[in-house]
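What follows draws every value from the coordinates through simple rules; no lab data is involved. Keep in mind that this is a model prediction, so the values were computed, not measured.
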Structure I
Amino acid sequence: MKISIITIGDELLIGQVVDSNSAKIATMLGNLGLSVHRKWCVGDSREEIEYALAQAEESADLILITGGLGPTKDDITKKIMAEYFNNDLVFSDQHLLHLEKMLKPRGIEVTDAHKTQCYVPDHAELLDNQLGTALGLKMEVKGKTWISMPGVPYEMEYIMEHSVLPYLMTINQDKHWYAYTINSIGMGETEIASIIEPLLEDMPSYISIAYLPSISMVRVRLTGNHSDPVFLKSQVDAYAKIAEDSLGSKVLNRNNSTIEAEIAHLLLTQNKTIGTAESCTGGNIASKITSIPGSSKYFIGSIVAYSYEVKTHLLNVSKERLLEFGAVSEETVISMMVGACESLHADFTIAVSGIAGPDGGTPEKPVGTVWIAVGNALRYKTKKLKLSRDRHRNIEAASILALILAREWLLD
């Protein structure tokens, strides 16, 4: 089955809203062993929507559309679809009942503007949406299936989960999908490929491998499709283990684990507590640690110390050290780390200080220079980073690499 996605909305084309819908739809389809063949992103204009419909009709069996089902003038998807398929727009009492059910408990009267949503193509099946006023539409035309959903992400997800995926499961019973993701750290995708691919030369054609790089990490995903789900899982898991074993300590502990989850696992296993002292990352490391449910069991707190005064008063970094070595130095982050352990009463801490940019660098310490210290007064690790001039990327890279260094400290 060839599947295409059409996302509609001017806001997507001008960058005001990120098109997360197509990525989410692709992920949900992947769990059924289905993949997206093509996608189009078009604005709220008749010409562009008709173009996307025509292109999708030529190349796909199932077309999933999001956007343009609301009550405002730019919501023209239903009207254009009806005209494109030579359908009449008819008033739907079912849709009106849905509107009344959604609005009246909130004290909102159904107006004529609301009722414009009740006009639907006469051959369309309505799809339930308990999270919004616009129902989804399903149409069977010329042997192809067209499904139109609201552009609001959580409404689209509801319709996908409760209507679209159950429908697809009934017509896709003979094919199963399974994936295993290896999260690796500290290596680039080319280096990883050179290690694992010679070991996977006999991998069958129904299993594929993909490399998904991000800041300081690479996800290696093995994906398989087969009629026997038990056999498929055993095969994918076996080849994933070969790859994991070859990468050794560069692999996080569990399938699709994150560095934050790995830190949580190690802290709970070792019964240790952690805190952070952050300058250039501004609390981003603490945010990542606390993104894991139950982090209050091991996370003590954070001191975000940008000024010399905070570094001296709360982290006990001596003025003499700051003046001699500067805020961005190995000596200072070690003092920040030790001071944070004392102030927070944590078993160990992560301390970071750097020049995130885009300004503030010197010839000796250019933008992107970051120092990290992890540990306590008895045992610690340090690392110097030389990053880019991009502030956001520097903050994110420093945060991830600080957590990776913390993992190394815990494993030691």
Structure II
Amino acid sequence: MASEQALARLRVAVPANVREVCQTLATAGHQAVTVGGAVRDAILDLEPGDWDVATSAPPEEVIKLFRHTVPTGLKHGTVTVVTGRGEASHVEVTTFRGEGAYTDARRPDNVTFGVPLIEDLARRDLRVNAMAYDPLHDQLIDPYGGQRDIEQQLLRAVGPTGNVYEDAVARFTEDGLRVMRAVRFAAQLEFALDAETERGIVPALPSLAKVSKERVADELRKILATRQPSRALLPAIRTGIIELIMPELVAGFAAWEPWHGGSRATTIQAWLASIDAAPPAARLGAMLAELAPPDTGTRKLDRALTKRSEAVLRRLKFSNDELARAAVLVGSAGILATSGWSEPQVRRLLADVTRPYAGAAVDLWRAKGAGLLATLAETITKRGDALNIGELAVTGADLMRELALAPGPLLGRLLAMLLDRVLDDPALNAREQLIQLARAFELPLPR
């Protein structure tokens, strides 16, 4: 039986247009309920996302009952009902269905309409997502104990057998993306992943391998946006998810083990702690930082590592901006064991990192334990020291006019030499001083 608190939250949370859709379907003699994540979030007193409706009405009947509809996925029984203006007015309505085999490990090859609601709920991923709420009768339908799992802050697979491991294997094998969703919910809801459910992930990894890289990347983004990504990443490591999607990262842990007493477990704990400590903008870089050797003996960006991380993220279809940011951070991670930094050395490193990514790099260095480097770099960036030619107090046009130079490679080399001086001493970054320096250079300049 639903608790009065859960029902009270659901009553308030269901939007008016969703109630109207359910009312229209019920008036026509069909069962209509809200289902899935919005029901779960309302019970948890979280802000629900999209409200989906499940109904006994076949899709063609749904189309007849509403004035404005979009046949979003008729093959799978889904129709979008447009109740007003804007995307917020769209209500996705799906017919109760049973499902056939999942050949592509993502969507069923065929569906069967006309099944009872309890069977429709059994095909979902987790028990907390297998609840329905009837807003017209104020009834929570929870045949698989989702509300109990919420109370226990536990994630268990749902299914008709009642054997959690068998149900987990079946659900995760059907749709490989459910593997990623299961660990993501562990972080997003801050619930524990049931041991038998976690065990059921391993046999389903071949299904995850079939899922599009864009969808995997999207789940990783959601994981890294949670308060503690480690809640998802630790079971992802234990079950082999990370090794499947980022084998280079798992191989990189071996290089860091000597720094953590030769222990793989301690290495992973340190990796997870650094990701949790990093702000969201730096977390993708923090996640891949173990691609870098722990001590390169250099104070420069490692271009080979930036290319390596770019290849990993390009394979996973991350955006160009995400790829560039993370690649720069990974390329700077190998310097973390270097000590005794001077301001000119840090300015040169930040110049390599580039101004747009300097803040994220500082966050990563601090999260990885290089606090002194991070503090010095933060001081430099906040002070506004020049880090690139565009931040010099003179322009190419100034030098052409003052030194009677023509445009060309010589002008570029002159500006680069001035930046080199300013990286050593930011006090030189004044127009007249830079022009005097430029006059003092012996032309033609070396290449």
Structure III
Amino acid sequence: MNSNKNKEDYEEKPEDWDIRSIGEVAIVVGGGTPSTKIGKFWNGTVPWITPKDLSKNMQKYISRGERNISQDGLCHSNAKLFPENSVIVSTRAPIGYVAISKNEMTVNQGCHALIPKESTTAEYLYYLIKDNVHYLQLQGSGSTFGELSGKNLKELIFIFPKKIEQQSIAKILSDLDEKIELNNKMNKTLENIAQAIFKRWFIDFEFPNENGDPYKSSGGEMVESELGMIPKGWYVDNLGKFVEVVKGCSYNSIDLKPSNTALVTLKSINRGGGFNKNGYKEYVGKYRDNQIVKEGDILLAQTDLTQNGDVIGRPAFFHGKTIYSKVIASLDLQIIRPSNGFSKYFVFYLLETDLFHEHALSYTNGTTVLHLDKNAVSEFRCIIPKNEILDLFDASISQILRLENNNLKEVNHLTEIRDLLLPKLMTGKIRVPLED
């Protein structure tokens, strides 16, 4: 294990801040797992949190994970119930995911709960962990994966202001996080609206007719096709006739060096679809011009682990705003570019459907890692609407996406501010006004 910080490391701390160990400011509680062979230990009412649950939780608070255990399971395992406003930290595989409990719950052995003592607040502990994830990871031991024991966690020392200043620091950071969360919720609502419009128009065929009324339910003429009844004037074809499919570039680890060029990787595709900014790797290797990702390109996940399968074939819009001069698609992605002015919004929401995901899974192979066949998109048989309907759809969706992009820009700006303030606030380099 790497050496812990000692008091000398905090010589430049504010005079009125104290040096304390985690064990001095919080009760550290470990977790456990009831026997999976005994059914009555599971599917009860006790929320049971794992590192996987924390990794999927994008908010500060957490109320439950994928599974609950029963009271019997709680009594017949090392799992222990802890109260709301406890700070949950993953301490194995990997170290450093963190959230605050919204209610009573328990954890498995890959997590610990920090129950704040009177001198400390849960929110301050939460931000302290967020600011020291890398340091906690360095304290992990183990050859297969890092693990931070409860004993070692208790012994880690940090600097702490008085409780009233902890509350002021946490409020500044919480206000930023709440605005970020609000914008993310607004974007989720906007995305649901866009998906609902796509479904109503192109699956239910209730797009507006020439009078503005829903086409199918207003008696619009339907005709036979290989995919069932479709509106007159629409037809079925391969998606490949309307898009260009570009496979991302191969690279070696020696190509990953500081640069103004970056690879966008599989980590930028959320499970279930959608883009996040955590998948960039700075890159100095070779690439083709058509592998440069441009604003409005659709990225499609080309690989996934076989035990998951919910990323492969999932799309994400690339919004184009990064700190890099160029962004290149990695070999784990395909770039899907509509050709000859064909609607990129129609293509994106078509690729988001369960129908396409099922098709994509039928075009995969691999025993440990799934790989998507290069022809999966091109050979997808789909309904092609009339151009005037696609134009009307584009006009509607572009307004929604404009709002999403504005919210996303604000999220990115607020995130940069929060990440800049976090280490300065937690070390006392920036002091804050105290609440009354």
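Miscellaneous remarks
- Given 22, 41, 25, 11, 1 for P(r) over Cα pairs in 20 Å bins from 0, in percent, calculated: source structure among I, II, III: II
- Here helix-only ellipticity at 222 nm (-39500 (n - 2.57) for each DSSP H run of 4 or more, over all residues; to 500) was derived from just one of the structures I, II, III, and that gives -9500; the source is III.
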